[in-house]
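In what follows, structures are represented as structure tokens.
What follows is calculated from the coordinates using simple rules that are stated; it is not laboratory data. Fair warning: this is a prediction, and the values are worked out from it, not measured in the lab.
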Structure I
Amino acid sequence: MVLTAAAAITALAVTSCGDANNSEGGGDAARPYEGVELVVTSFGGDWEDAYVEAVVEPFEDETGASVELVTLYSADAMTQVTAQASAPQFDVVHFSGGQEAIAAEEGLISPINSEELTNFPDLAEGVADSLEEGQGPAIQVTPMGIIYHTEAIDEAPTTWSDILNDDYAGHVAFTDLTNAYGVQTLLAINSELGGTVNDVTPGMEAIGGNVSNGDGIVVATSPDLQAAFAQRNTWIAPYAQDYAFTLIEAGLPVEFTVPESGTTVSYVTANVVEGRENEDAATALIDYSLTPEAQEIFAESMRYTPVNTEVALSDEVENSVLAPEELDTVERVDPHAIDENERDWQDNWNRLITE
């Protein structure tokens, strides 16, 4: 039986804090975190809109806590959490590029026990497997694929290398490696061209050649990608399903497809920052994001694969996202391998792309 969102939070508060009168915010059992202020990183834009609707507003209403959102992409969030290690400024940090593995090893985030998550028994396989390693659970999952302009491209691309087709010269957009989706794109194209996570030469040279020839451009953020399709005559771009749906909802004539050659997935994880005073409330916020109610909103509004197996979706959404039980069939790149190589990749990228 799945607890309602309110019951889940109340149960967690009792488990974590004992007597409600001793909770961090001094609240009662009905609003256990009254007066607690949480600072949480956000990816901004439509992601933030969905997160506010699914998590922030109901969490604040039911617990008495207040949540301040600070827009930071994963790499920048990791940089700030590292710099603030002795005086952390965030309570919850969201990562989409695997940074949680490194943050856990460096003691920057606080481990969460499965017993602290009332939704843990209903989570899909792989979503919270790394709790024992000190990493937070995945709250959202999205596959990588290709966004293409349906008025310029008649048939859906079937391979990652289709992006490099001469027919699309001058109409391609790639994402910078400062964005986790840019790293995922590099690895996907590289793998299809015969490279490995320890040798990204094939992918790097293919993308670098495309951009240096003027066949493609590089964008930094999701809004930049939307502008590329809307204003810069972009026809095709590798990206993730979540933002592809945002472009479709914005009225752009685009579709999203997953290459037949395979794909990787991006896991958005939620992590409690080590050294803050409100770790119980921060854990409760993360638990709330795992509820069926929150997961349904993530899926319906941004086409994220639900990580809670008890979510009931509309037929339209269910037919357009990966099912929770399919998550063990797609690849999740080892974040340690990315961390070990990313600086070299960035140097080569800067040489090929920006110089």
Structure II
Amino acid sequence: MSTTVNALLREDLRDFGGYKSARSEALSGTIWLNANESAWANPSDPGAALRRYPAPQPEALRARLAQLYGVAPAQLLIGRGSDEGIDLLVRAFCAPGRGRIVIAPPVFGMYAVCARLHGAGVVEMPLVDAPDGLRADLDAMGDAALESGASLLFLCTPGNPSGELLARDAIAALAARLRGRCLVVVDEAYLEYADAPSASTLLADHDNLAVLRTLSKAHALAAARVGCVLGAPALIEALRRCQAPYPVPQPVVEAALAALAPEALALTRSRMEAVREARARLADGLRRLPQVRRVYPSAGNFLLVRFADAGAAFAALLAAGVVVRDMRALPQLGDALRISVGTAEECRRVLAALDRLPVEAAA
């Protein structure tokens, strides 16, 4: 095991073997009686495709995802969306009641939720509201990790809800600074919309780096729940020992493989360009509205928008049948909504609904 991974892993898990399921061993046979499965198919499953447990890490899907993300299969773990990856990292690297993570709020809430459910502390270094957008202070986050003894530091790029795209050089510098002390986790759920290189290109030089990817957003498989952790083979093996036996249902495997076929990937890539163009048009339209105070630059498929009266804006959109994300409960965002970039018609409906707001709502 990597020296860095072993040093950061919970001490009580360093020799932990995890659960060995009936499908975790490479066995061959024609009569399978080792998993207490039904000998008959369910009437709803005439092809008998579902009566057997699936592979813990389906080989074909793992290979396809590794090719997509430019890593070796041994550097990739498939899980139930990015959420499971976050939870596994917290469980593996934070001792219950004693571990700590570092985050930069406002940010994706599952980092803090997973930590608190596990009894780990959450160290917050808030985003800085700068002229060029909401920005993570990586130097301050690194200081906080070292001072608090945190074992995990979560970055989100593009940031949710900030839309910020972090520079790879800055991520590399932070990982180098924290090597042996803290694992840097880079959540790239929205990276396809940025058309930018992944932090996974840094894995060869930084064994304290983990990258989260998902098929939920750009690949339009949110309901399938397919996510990945990318990292050093030692890290992947440690997380696999902490994972539930059968994380990827067989119908999900088949849907994911179809979504990663060459023709499907080509269509996905063309849609990413369409989203980037629609994002720019929506941002321009919003900036022209008198009730809009600020539209933050975004590298994701969403825009963070401040309003003179965010409550009135939210209500006007809802009355028009448009549901957006109310961000007002988050720190620094008491006047903000997050709007996903939809189709051209959906974006037009957003602008039309907001344009009908009373003039006093813009005051």
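Comparing relative contact order in percent (Cα under 8 Å, 6 or more apart) across I, II, which structure shows the greatest value?
I
For which of the structures I, II does the calculation of Rg and Dmax of the Cα atoms in Å return 22.2, 74? Walk me through the numbers before you get to the answer.
Working: I: 20.5, 67; II: 22.2, 74.
It was calculated from structure II.
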